[in-house]
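Undergrad: These notes open a run of structures that come right after.
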Structure I
Amino acid sequence: MNARPLNRRLFLQNSRALAALPWVGDLPVLAADAMPQSVKELWADFDPSADALEVELIREWKEDGGVFRHVRYLIGHFKGKPARMAAIYGFPEGTKEKLPAVMHIHGGGQRAFLHEVKLLVGRGYAALSVNWGGSGTGKPPFNASEKSELGDPNTDWGAVDPSQLNVQGYFTLLPGPGQFFEDREHPKNNNWYLLTLGCRRGLTFLEQQPEVDPQRLGVHGYSMGGNLTMYVAGTDGRVKAAVPGVGGQGWRWKAHEFIGGTALQEQIKGDVEIFRRTMSFESYAPLIRCPLLHRSATNDFHGWMDDVYRTNALLEGQPRRYSWSPHLNHRLTPEVAVTLPLWFDHYLKGGPSLPETPRSILTLAPTPVLRVTPDFKSLPVARVEIFYSVDSDPRARFWRRANVIREGDDFISTLSLHTHDLPLFSFANVVYSLPKPESLAAIPGYAKPVTEVCISSLLHSISATEVKQAHPPLTAKPTPLIDDFSHGLRDWYVLNEGNATHQQLWTRKVTDPLWRGPDGSTLQITLKMPQANRMSFVLQQNEWRSYRGRRRTFVCTKEIEGSDAEQTLTLALKDFTSADGSPANWVEIDQLGLCAHFADQGPSANQAKLWKGSAPQFLRLAWNG
């Protein structure tokens, strides 16, 4: 793993990791200074098993039925200097048989997590959580609850730096001062290349452990770790099951037509075509040779929903599933989160399979209808939820919940439109009852046993041109009533649920043309709140729509009297203030928040006032005037 590895053909003959890939026989022989033109060419000269790992045991302890170790292994040598990865490894205490093993890859700004290892160890796996973001500055690689101490060896990338201390490295192929692999434009200068290499060495660590069955390896990651899951699964034949989360979709380099052709996720520096062919996820997806489950949130800023489907559709013949948390951004509901261990249980341990992707058909004539057929053979169907939207931007779109009726084995929703000038998007979540509660208690935020699992349909996208040509009847009309809460919070998402002092309710309903605020109107909020408290009402303008205007946050904080009777608050635009003093408008509002506490405008706003009594009961939200 020097800057220019040699003996590639020897690698191919001796490496099981490379031999497992179906395209190995087609690997080209490149000149030393040739520019790779594909994923295959980029990775042809790397054998993850060629060099010794030089494993360091930093600490070992036992708890909760598992044996856990802080370790560090050799990634490789770059520019003549070693690079080493810190990690947490664990396996069930007293194990006497070879175990399946899973590697966890953390997200941006995070670290290796003991709780991720514990979740899997508790289910009978060996597990490794790699600390790719460690800076090597002498800080503990993990936190105190993970038995890390100041002075413990951390990840040290040596002469290169693909961590978030070198942010520009994620978007470039160009060389730079001291931090990059090559001294010329090359895909190996991109951070994702080096991080993927380090994670593939993590698989080598796992397969060399005496407790591990090297034929049963899995990988999962969240956010930037979701990206790396796709890279690793697309380049390493040892991966037998993969679960990317809120990340790992392609076309991040491209200006997207569905939002006006202007919004880019990443501004690539260097040859964009070379980046596309060697580093973009849609070029890795066709090379993945294992079952893949994608968990995400419908409004994720990092894993754009539409592109997740476009990318994963390129997998060739591999089982795949989708599980989406509606309305959320970068968070998962329990019935979505639980798909991860169940996916690995099936493909690495021979456990029951998850339900198949529900069949779904969207028709426009004579009226728009989504028809969904669940997999009734696997688990009992608890409910079917059908969503649709007319917003082209996956990050900001509001997902309308359609009424569902059952006809035999089909669940059907009529999708009411108000115009022929907008596109139509729709998908379904089928929620199944689990045969027994599943525990995710090792993971913060999932204390309660999980009793249901969510499997999502494919995403249906119909262009405005197609809608106009079909000319379905228009049965929806804008209404001043935003919500009467007769369906609870189905159009909202909740942050800090159960913590009355910090609880926040959010909806994107106000960005939808059916519920957008008319000019000159006021916002009326009817609620019950027995004791007096202070609340903040928050408007977020152009949440992700930089192509439409500047992102701003407007806040109205009010002291509300306590009363057992209903009370109605009336808020005008002038009641909301922003940090820069700019005026608000209803038209560009993407989110509305009803917050017990909201900290966004200076130190004084950061001090939460202890909530008195029960949380407010919201009864009606409407525009007036």
Structure II
Amino acid sequence: MGEIKPPSGEPGAPAAAQREYLSDDPRDIGWVRQNVPCQTACPAGTNVPVYIREIIERQYGRSYETNREANVLPGVLGRICSRPCESQCRHGWAGNGEPVAICHLKRVASDLKDAGHRITERLYSPTGKRVAIVGAGPAGVSAAHDLSLLGHDVVIFEREERPGGMLRYGIPEFRLPRGTLDIEMHNALRLGVQMRTGAEIGNGAGQIPMSRLEAEFDAVLLATGCMAASPLPLQGEWEKRDLRGLEGVEYGLDFLVQMHRGVKKTVGRRVAVVGAGFTALDCARVAARLGAQEVTIHIRTAEEYIPVTQEEIFEAKREGVRIKGLRTPVGLTAEGNRLTGIEFVQNRLGGWRNSGRRQAIPIEGSEFHEPCDTIIIAIGQQTVNDFLGTKLELDRWGNVRVGVDGMTSHKGLFAAGDYVNGASTVVQAVGHGRLVAKRIDAWLMGRERRKQVVRIVPVEKPLRERAFDFIPRQHMPTAQLAERMKDGKHEVELGLDEKLAFEEAKRCYLCNLRYEIDVDRCIFCRACIEVAPRNCIKLVRGVEINEDGAYGKLLETKEWNQVGAIWIDNNECIRCGQCYTACPVQCISISRCELTEVEI
């Protein structure tokens, strides 16, 4: 790659004597992926350490822009993200304390930026290519944003009256204020994307046939998500019965969508929610706000295996929701056409499934009954393909199958988000939407126009203090119980103020800082090893290189006649800077390494 230049200055010179440069060396790219676990875990590839450092510097607008480079909805995901980054945060590793509140800090950047903050984005020249996107959810909107930046004319077709998909019609307002959603939707689509709401794709009366889109546009992207609620598998007489005709039965997805369309929803005194995801918790918390006196979530395994954040579970319990585990519904009871209860079978925990979840094994003869007035079924969602008018290749779950280029089995027809991957999370949909947008651009233009590299920036001195390691995680302030339960619109989480944000941001290890020892200048005095608070500086005889060219396993040794170098193990390093300060010959350099994209 001709534009990429090596650092200037003498080999081994301190980082401050070098200058910023770009690298496509597999060792540098591999280093970032291995040593910045939060960014690697984020489906959108958000540059977490950089935006957190900018919060410490009180550069909230810049922090917001760093977020937007990977994710066009920072204020939204700062509230409702599933936080895969936090489970991988190095600060949460054994002996290091609790993970950094990465999600809450994302919201800080959105909340505390100046009211007049101006978004800046780099635009490509118009290409003359037209792209139709079906669905204005997080995947469709993210793809539309990126494609419009790349110079394509983009039109989104959305069957609802407003954009947002599940963000608007599935997530309750007490978790995601609609004002925040409206602003970020506007900003994502403001660069010429045409939004046609109330436009449903299909073959019925008043619908737009898919064939018309294929004829009028150079490429079509399907991003309709999973909009069909999964049915509840029951046994006996209930196995084939249509539950939708039974009074007191609601499907979670339909329940939330109808409510957000403006339909007035009611629930009985005793509400049972069946399911273990975010939708189930949202339905339970909505039912509590609608006046239910008893709200219970019934799950097949145990509470510790519910795939939602612990804070969501805690807040649901504060609002009176109970969680009962190790049970599977096998039937219902009714009087006439009115639900009166649920028949369950007791489970025991089994081994681990391939999906990473525990097995629930029913116990023979353990059936029992629990009375309820309303059951809300929230066990998952499925894709719908009957609107296409053409048959596409599907996987065994009924989701459309795509190739590595994001294209379906039909030429020019692409797919992204939950429509491909099944019901997942918002951040996964955002990340996949952006990925497929790049694939569409490459297909339309006949070549890839952007490439991932590592920007390496010299850092003059350590940016953390050892004392920061002992700052406890700052807890999110929440609304008083009486206040939040008045209606379904009062936001529960109030956001971190500047003081709390500053303390939480200091906890970040800034894993993108690379500490390196110049083996040619090192005098092997061991001063760095002696001051290191962890086993992060090691005597090595060599370093393995992985198949992708990245650094692999350190070949440690305790024999001095075998030592080839004293090496900083960045996997163990907590970036405290103790070694840098102690080195008598200044052979340790610090550089900031971050993934970015450049034109090819």
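Undergrad: Matching task: 0.90 is the computed value of FRET efficiency 1/(1 + (r/R0)^6) of positions 220 and 316 (r between Cβ atoms, R0 = 30 Å, to 0.05). Pick the structure from I, II. Don't jump to the answer; show the numbers that get you there.
TA: Values: I: 0.90; II: 0.15.
Traced to structure I.
Undergrad: Computing distance in nm of label points 7 Å out along Cα→Cβ at positions 132 and 228 gives 0.4 for which of I, II? Mind dumping the intermediate values first?
TA: Values: I: 0.4; II: 2.2.
Traced to structure I.
Undergrad: Let me ask another. For which of I, II does helix-only ellipticity at 222 nm (-39500 (n - 2.57) for each DSSP H run of 4 or more, over all residues; to 500), calculated from the coordinates, equal -8000?
TA: Numbers: I: -4000; II: -8000.
Source structure for this number: II.
Undergrad: Also, quick follow-up: Looking just at relative contact order in percent (Cα under 8 Å, 6 or more apart), which of the labels I, II belongs to the structure with the highest value? Provide the component values of the computation, followed by the final result.
TA: Values: I: 9; II: 19.
Largest one: structure II.
Undergrad: 1.00 is what came out when Rg/Rh (Cα atoms, Kirkwood Rh) was calculated for one structure; which of I, II is it? Could the numbers behind the result be given before it?
TA: Values: I: 0.98; II: 1.00.
This figure was derived from II.
Since every read-out is calculated from the coordinates, none of them should be taken as a lab result. Everything numeric in this text was worked out from a predicted model, so none of it was measured. Cβ atoms are built from the backbone, for glycine too; each structure is taken alone.
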